[in-house]
Every structure is written in C-alpha cells, then in structure tokens.
Structure P
Amino acid sequence: MTKQYDPITIEIIQSSLQAAADEMFAALRHTAMSAIIYEVLDMGTGITDKNGELASSGAGIPGFVGVLDKTVKWVIEKFKKLGDIEPRDIFITNDPYNGGVTHLNDIVLVMPVFVDDEIVAWTANIAHWNDVGGMVPGSMSTNATEIFQEGLILAGIKIFSRGKPIQSVFDILTANCRMPDFLTGDLWAGVASVRVGEHRILEITNKYGKDVFLHAVEEYMNYGEQVSLRALKRVPKGKYSLVEEQDKGPAYKVAIEIRDDEFIIDLCGSPDQDKGPFNMSRDEAVTACQMAFKGVTSPDKVVNGGTFRPLKVLTRPGSVFDPIYPAAQGIYYEITIRLYDLIVRCLAQHMPDRLPAGSFASVCGTLFGGTHPDTDRQYAVIEPELGGWGGSSHSDGNSGQFSAAHGETYNCPAEVAEARYGVTVDYLSFHDDEGGAGLHRGGKGVRIDYRIKSDNAWLTVAYTRSRIPPWPLEGGCQGSLNYVLIIRASGPIERYSVVSGLMLNKDDIIRVMTGTGAGWGNPMQRNLELVKEDLKNGFITEEQANRYYGLEKRASNA
C-alpha cells in the first residue's frame, strides 16, 4: 500500500527549506568581515538533498547558487569512497577542477545533515574571499597561465571533523593569504551559515519526521521538472545557432535545439582553451546554461534540481568552456557572462518579443588596493560594477544594474568604501556616452571615479564588451563599451579594459565607464515626450536627440 502524505505538510516543509536557506544567507552576510560579502553580497547559499541535488536556494548571485549542487556531488563522490563523512563535518573547496566550479577566490563550504545516522540533506554556501595568495594581490591576475599562479588550491578537503576545526588546515589557509584576518573572519562566517542551515533542517525533521521530509524534497524536485516541461511547450521549437566574435578575436559558437521535452545546448564548436585565465570549468558552463535556460523558460517560477532535468549541455574537453588542467581560470566570470549572453543573443534573434536586446554583459570586476593612508593596513577593493541592460519589446532597458550572472548583489556604498579603503569616491552617475538608441532605449551605464589616497596602490581589471558593443534588436542601435580610464595626477590619461597589477599613486583617478544597453526597435518611432525626458535627465545630449530621434524635425512637424 502506497503511503499517503498530507500535501499541506509537504508545502510547509518546502517553504521551511526556503526560509532556512534565506536564514543561512543572513547569517553569512551579518557575520562576514569583508565588504565584498556583507555589502556587495558576492555570495550564495543553498540546501541540497542527500544526493546533492539543489533543494532550496537562498538569495545570492545566480551563478553562485548554481555552483552549490555541483560541489556537494563532488564531495559525496570523493569522501563516500573514503568512508569519511560524519556528523558535524564541514568540507571546503575552491578548485574548479575538483568541485570548486568557479575560481580560487570563491570558497565553498558544505556540511552534511544527519538524522538517525543517515544523511538527509546538505547545507552549502559560497563567497568571494579578498585574497587567497597567488602571484598578485587579490589573487586574480590577467597574466596567469596556469592555476597554480592564482592562489592556494583547496581540492575538496575536510576542515571540520565532527564539529571541531582541523587547526592545520586553518594554519595553511592563513599562511597563504596577504590578509589573514579577513580570511579568518570570512571563514567563520561561512561556518556559521552552514550550521544555521543544519539546525533548521533538524528542526524540520524532528517536527515532521525523516520520511516525510525526504518525500517533501523529492516531490519538490518533481514539481520543478514539471514547471520546466510545461514552460518548454510554450517556447518556439527548432534548431538555432550563432557564431559571435569576441573582444580578443576568437569566435564563440553555440548550437541550440529546443524540443517539447528537451533543451540541448551544444558548445563543442567553440575555440580551444585560452592560454591565460579566460576559461571556465565545464561545471560553470553548465551553470551559465542553466541561467539562460531558466530565463527563457520560467524565470518567475521555482528553481531546484528538478528544474534543469530537461537541459542537456555538450562541451568539448580542451575548449574554453571545458579546459584541461592546469589551465588558469581566474577571470572565469567574464566567460560565464559571455556564454550566457551568447545563448540569449542566439535565441533573441528568433524570439525578439520574448527576449531583450544585448546588455553591457560584463561583471566589470574592478580590483584595486594598497596601504590605507590612516591605518597602514593593507586593503583590497573587489567591486563588480553597474551597467545598462538592453531595451525590450515592452520597455526601456534597466539602468545601473548588475549583469545577469551577478544579480542579487549591490554596489558598495561610497561611505563604506571611503571608511574602509584608501580611496575617495569623487563621482557616481549615469553617463551620456553614445549608444542604445531605440523605440525602447537601452539602460544607461555608469561613470564612477575612485581617487587613490596613497602611493604604491595597484589595479586589476578584466572587462569584456570592451571592443564589440551590445547587440540591438528590431532596428535599434548598438550599446556602448565597458572600459576604464586612468587619469594620472600628473595629467596623462590611459585607457584599459584588461590590465593586471597596474601601479597607481596618490591622487590618480580610476574612472570606470560601463556600457549602455542596446536599443530595441527604430529610434525614430520613440515617443517624443520620452526623448525630451531623456534629454532633461542627461541620458542623451541634444545632438544625440536630434541625430538618433530627429527631435527638432519631428517636433516641428507635429
């Protein structure tokens, strides 16, 4: 006889898991030491089932939440063979070749949850740490040619055994970091987060029973699959492909086939792995594809392991989307957004009413640091930047938002940056660079000026969409580029999109310019009142209003 379960209880358990993941996120945020975590929220939390399938995602970067299930599965595979997973253990990894998925700065902690000597779930979090050693401060060098140059590699190791820290692992971590106090503070914040999740899951299982809990998680996965399958039936079927040149020259290629019950993304035609750090692991490629799949199918519905059962991702070992060890992967995040944008562009050409025009599509990770002029302590700023999204069939693009791969984050407030770091934020606004005109214009990019306050500072950036601008739809205009200007105190101005360890001195200015999204539709069809409003708000110049929108001519004929 099949056992019956109360559907209301099942729903309560599912909602409780979501609340637990959110509480894990709050614990990590409120106990972390680094502003990249507690202000920018460069992190993610989640709960998986006993097999490592995502059961509940907390807040956080979509590309980070999508990492956690893959990490847990890797830890299970490694340590079950060793028979070495016990209650209250905590495991740590950052190695993209061994469960870390992203790059060495992103530290993942995972913890099994035991009930009656059986694992019923795992809690997990990921957060960006300021420095993990390597050849440059901040650990992310655009000049790295192998992963060993990018910092300390933690290839999935146990850091807590039955609830007690393994001190030798702590010692190795702090000995390999330029900012050991920040590392230690952020590590304990991650530990607090996974323990909060364990505590809440045990409360749920104690209240409703282990069997009911396991059934609720399984039902939720099946529901996620059904949501995706129903959504797929509403997506135009067919085979689509795109070859897109990249800033550095090589062309990325994607082939997509959409069926009633399957969504296949084939990346095998893409170029060989980069000789530098512009690579992403296969697991991260899958994560980027999952984000695109979700955006095309059911962006407003549930996300769990079942959601992605219809998705199939094909990669070629030795390619930029599936590199062979020990290729460097420090700038993986730019390849993540490049792949996401490639898939969206491929489909948007055939579904312009469903998907927007191209966005600034870069994390625009800006790393700089040095010695604080007041405290003589080392500081490191790690800042994703805001930019413009593309216009769509129904509205203008969003202005001053993070890229799709980096959503759910915030910019670091000027007050915090000035208090914690050796900089002054002189300027922050939207800009009026060329680009993005359309019936529905692209969202505006931003200009940010950071003034360095001490000598011997450094800067590392790696922006994409710095040569080839965001792509328009339906007769709109392309967007603008991402780049950095260095305005030296002595007068010269330098322009960069990729640079590592650039030396800066007192009163040098880092001017970040992020792209405006591309336009959707013919600009000459834009409502004149909206054009006047854009002009009034400084989004466009008078010359641009006349050149792209024919403001004076159309107004005189009205």
Structure Q
Amino acid sequence: METFKKLKAFYWPYKSYFITSVIFLLFVTGITVVYPMILQITIDDVVLKGDYGLIPYLAIGFVLIMIVKGVATYIHQYTGDMFGITSVYRLRNELYEKLQYLPFRYYDNAKTGDLMSRLTADVEAFRFFLSFGFSELIRFVLLITISFGVMYYYSPSLTFVTLATIPFLAVTVYKFDKAVHPAFRGIRKSFGKLNTNVQENISGINTVKSLSREEFQVNKFNASNGDYKSKYLFTSDIWAKYFPLMEFLGNLSVVALLSYGGYLVINNQLQPGELVAFYSLVWYIIWPIMNLGFVINQFSQSKASGERLLEILEEPEDIEDQENALVMDKLRGEVEFNHVTLKYTKDDEPALEDVSFKAYPGKVIGLIGATGSGKTSVVSLLNRFYEPGKGSISIDARPISDYSLKTLRKNVGVVLQESFLFSSTIKANISYGRPDATMEEIIEAAKSAQAHEFIMELPDGYETRLGERGLGLSGGQKQRISIARAICTDPSILILDDATSAVDMETEFRIQKALKEVMADRTTFIIAHRISSLKHADEILVFEDGKIVERGVHDDLVNKQGIYQRIYNIQYKDQKRILQTQEG
C-alpha cells in the first residue's frame, strides 16, 4: 500500500465522495444479505407451515427493498465514479505539469511512447481502482462479515464446518497476488515500449518510406507486440494455475455445507429454509474471496501503474529557481563563460572543457566545429537546460542562477536546427513566446525572417492552420517561422543554432541582411557549419572535442594553419577549383 500512501495527496481531498459511496454501499450490502433471510422465511414459515397470508407482505417488502437497493446502488456507483474521476483529473494535470518542468537530462533518456502510456493507460488503471477497486474490497469485507454473522446465528457448528477451507483459500489468494503483481508491471513496461515503437514509426514515416524499410518496421513492431503478447500469456498462466485451485477450495465448502447441513436437517437440528439460506450465504463468502483475485488483479495493475506514475512525480527537478531569484523584464545581454566544464552523465567524456569567453551586447559570436564538438552545449548551458559541472556562467555580471528561469529564458531567444511548429495557426506559432504581441509585431518579425512573402501566399495567410509538426511547409519555411518566433519575443540574447541550414544560399543571404538590424542591440550567437553564415561575426570560436581551439575574426582565422582554414578550404577553395576544372 506504500504506492497509494505516496499518491494520497491526489485522492484524499475528495474523500467526501468516497465516504458517501461507502455509506450507500452499506445499504446495498445489508439488503443483499436480507435476500436469503426472506427466502428462509418463505420456506419455513409460508411453505412448510402453510401460512400463505404472509405472501403479500413478503412481496411488498421485497419490492420496497429492491427500490431502496436501486437508489442506494445508483448513489454508491455515481459517487464512486466521481471519486476516481476527480482524483485522476488532478493527478493527470500534475503529471503533465511535472513533465513541463523536468530538465533536458530527463528527456535525454525518456521515450515519448512510454510517457504517453503513463499519462493515459497507467492513469486510467489507477482511476479504475479508485472508482471500483476500493469499494469492492470494502464490499467484500462487509459481505463476508455480515454473512458470517447470519450463518453463525443459524448454526455455529455448520458455519465452522462450512468455512473450514476458507483459510486455505485465503492463502492461495495471497500467493496469487505475490505472483501476479510483477507480471502486471512487466505488461505495463512492455506496453510502454510498444507505444514508443508506434510513435517513432509514425514520426519517421517519411524516412521509412524513402528507404523502403516498411518490412523492417513491421518486423520490429511484431517483435515488440510479441513481447507484449508473451508477457500477457505469462500472466494468463498465473491465472490458469491459481483460479482452478481457488474454485476447487470454494466448492469444497459447498460439499461440506450440503453434507453436514443435510445431516442437521434430517435430525431436526436445522430447518430446511435455514439450509437454503445457508447455501446462499456461503456463496456470499466464497465468491468474494474467489473474486478477490479479480480485485487483486485490479489492485496489482493500479499499483504497478501508480509506481510508474511516481517515477515521474518523484523525478528531481534539479534545475529550479533559487530563493529570491531576480524577476526582470529586460537584461542587457553581456555574457561571460568562465572555465566552464560540462558532462551530461558522470561516465561521459566532457561535452565542454574549460571554456571561457565574453560576449557583449550588439556583438555577434560565431561558433563552428565538427558535429559533437560542443557548440550546442554552450547555448544549452546559457538557457540553463543543463548545469555546468565546473566553472561559472554570468549575464550582466551576475550568475545566471541568480535570475528566475522565466526571466532568463524570456531574454534568450533560441532557434534550433530542427524546427518544431505546433498544430496551430502561423500567427499563434510566431507569437508563441509572446502571446500579447500585436499583429504588426508578428508581421515585422516574419519580415525579418524572410517569411512574410510565402505566408501571404498561403490560403489564409497568418491564420493558416498547420498540420502536426508544421506539416505542409518545407524545411526552410519552418525554419523561417522559427526565426520569426524567436525575434518576436524581443530577446536580449539571440541564438541561431544552424537556423538557416534548410534554406538556399540566396534566402540565407536575405535573412542575414534582415537580421543585421535585429542584431544591432542584442548579443547574438550563431552556430553554423557554413562559414558564410558567420564570417561577419565579431568573434569566431572554433570548437574541437569540447574545447575552444581557435578564436578570432574570419580574416585572421582563414590565414592560420588550423581547423577553420581547413573548413574554409573545403567549402570555398576546393569547390572553386572543381568548378574551374569542370569549365576547363
């Protein structure tokens, strides 16, 4: 029950629904136990004694009891559902909010399909137990307790003979729970992997089709589906092993009841009607214990689901606002890295090692180097997506941790190489970081990003609704909208991480020309593989293996025997020589 204790904060505030449900459950259970007693009176006092005048009263009483039970059942089930639904509404919101604030480190290893499975299937399994499982457990306890009391009233000796196998049945149920819980946890994990497989395939369907890998993906899905199937079959084997044994022990109680009960009736120690009532009552004990397996099944699933939900809720948010963090509208944008080292995990090689530089407002800093050399890690630290292991980072002569995350990230506009657009209008995508932006400001940002012209050619202009991840636009168009989105936030620091990689050279030139005015009073970082994107930077930092190995302006670096000159030769001189050879 430790899992339910940890999640108590989500369901206990709504205990009034649960208590109301239990109160009316008492009525339902009490009335259920009255049925055999009415049957006993009908047989012993009406049939055997011939007192048929009682029949109308019994019939009216039975109808009234059924009406009361119907009303009580309705209220019990309605409030039980409200308890579960209201509780998981808050839980699902809390989980989603938690995902918004978890650091990038968490998402480096998390799988989208698995997270979706947790927020849907696992939350629903937990809700189902809150709505029905808790009340079923209470109903079983009440039904067994009240039935045992009535049976004891009729015949103590027959009660103990009949229930002699119940301890063995209880032990079997306990062992079943011990075996089935790990099995259901395995099912949940396998389902998460299956979801991840489907999500990745749908997201990468263009790649799959372009490389004719449909058969490979089908086989990969079949393997995941096969694992899910085997996990379920393993659980079914557990059920197949324990349920016949539970049913056998339950039926032994019935055999003992009929044998010893028949003996008592023959010897006039028990009335026939009492034996019939006994038969009904014993099933009110046996069936709950046998069906306890079903409730334990629900409990095991909800417990496994609750554990998976707690993994998200208890994940540490190691990048948070400090006490008294500064909340400011605008920063100047003076950036300093002082001997910064970064490792993504303890066992990894440093992504950055002893990196130091200064960047002033109005200046452009270019970052270049091979893939994996550490360029993007620099800007990830600037936004506090990760924390450095050593060294310090400051903006306007203050450590970046002194600022609230909202202040910091509002003042740092980022355009990533992989442009992500939401399934909304172009206008909403551009103003995403600044919802209060006017239409004039949105258009101005689009013009600076060279996006206004193609937007106006679309059927609904800025009100054009995009498909998932910007479906319907080219890579270059998506990048330009992403640039417009960053500009629209009016940041003090602008980061362009290979932001023009998907546009042609002519469009890139126009974007650079338009951005000169935008960059005028801002600190700008340009990460690029094309030298043409950053040759006009005020300082260029050349990265290799997480270190700055060269720095300077374009004209100086291109004349040094180093990495920058080698990149320049590949992109310019070698291309020029090839063209001259082809022309000759």
To which of P, Q does the computed value 0.30 (FRET efficiency 1/(1 + (r/R0)^6) of positions 332 and 532 (r between Cβ atoms, R0 = 25 Å, to 0.05)) belong?
Q
Figure out for me which of the structures P, Q the number 8.5 belongs to, where distance in nm of label points 7 Å out along Cα→Cβ at positions 36 and 452 was derived from the coordinates.
Q
Matching task: -10000 is the computed value of helix-only ellipticity at 222 nm (-39500 (n - 2.57) for each DSSP H run of 4 or more, over all residues; to 500). Pick the structure from P, Q.
P
Taking FRET efficiency 1/(1 + (r/R0)^6) of positions 204 and 492 (r between Cβ atoms, R0 = 41 Å, to 0.05) from the coordinates of each of P, Q, which one would give 0.65?
Q
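Every number in this text was worked out from the coordinates using simple rules, so none of it is lab data. Remember, it's a predicted structure, so these values are computed and weren't measured experimentally. Cβ atoms are built from the backbone, for glycine too; each structure is taken alone.
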